[in-house]
Structure I
């Protein structure tokens, strides 16, 4: 029976990673992820007015305003005196809805 020297177990460094910090504090990472998750939650045939979408995404109007332009393909604006912003669950649905207004 050969005896090999025991290799010490690899220890994980104490503390949290840079990725952990980013996920908790970097809005340019957090907000788009929340928006993508809310779009996914709508499903390919679902839509919601922006106020409801904000609640679904768990975002403030300030955070949404800073990142909204990145997702313009999912947004439909209604015409009229009081235009509303609608979020679609897919780009295809957004195109269908735009054709209706």
Structure II
């Protein structure tokens, strides 16, 4: 069975791929400190859940890796850099992100 650290690294690798597909530029490893901490915190929390599920044989490492392979090989729409703000006069509202799902 994989370790918690292995799952964190696996998620991070998938995020680097998906980040660039969503339009991220530059190196995900050098994003602003506070953002990097948020991403890594979520990776650790998700890895704890994944570890619990794999330890209980709810999902296997092979199934997890297959699902991540599907996610990383998918095509995603590039996200807009600037989200239009709400403008009551024009009747516009911020939109939810579109990840093509």
Structure III
């Protein structure tokens, strides 16, 4: 069947969240679940500053490229991060 590969989802997560962070697994899984219903390959990157409290969240997929800075630890939660991603997907008209 032609195009079958485009109907499957592959999500790659690169995360610098420290292994001992209590919400590491929940954050990564929550972000992965947001894009799980979309076809093709999606890349999620979480880069953590080594000198300050901020993180950068970047998500890329077919026709979608977005990033945000999470400047405060209060924003570095699964609900806050998925909320921002969902809002960005809606703004890009990837969700209704």
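Coordinate-derived values only; no laboratory data. Owing to the predicted nature of the structure, the values given are computational and were not obtained by experimental measurement. Cβ atoms are built from the backbone, for glycine too; each structure is taken alone.
One of I, II, III was used to compute helix-only ellipticity at 222 nm (-39500 (n - 2.57) for each DSSP H run of 4 or more, over all residues; to 500), and the answer was -18000. Which one was it? Attributed to the structure labelled II.
When distance in nm of label points 7 Å out along Cα→Cβ at positions 41 and 65 is compared over structures I, II, III, which one is greatest? Structure II gives the largest value of distance in nm of label points 7 Å out along Cα→Cβ at positions 41 and 65 among I, II, III. Assuming 8.1 is mean projected area of the Cα convex hull in nm² as calculated from a single structure, say which of I, II, III it is. Of the options listed, only II reproduces it. Each of I, II, III could give distance in nm of label points 7 Å out along Cα→Cβ at positions 9 and 81, but the derived value 1.7 comes from III.
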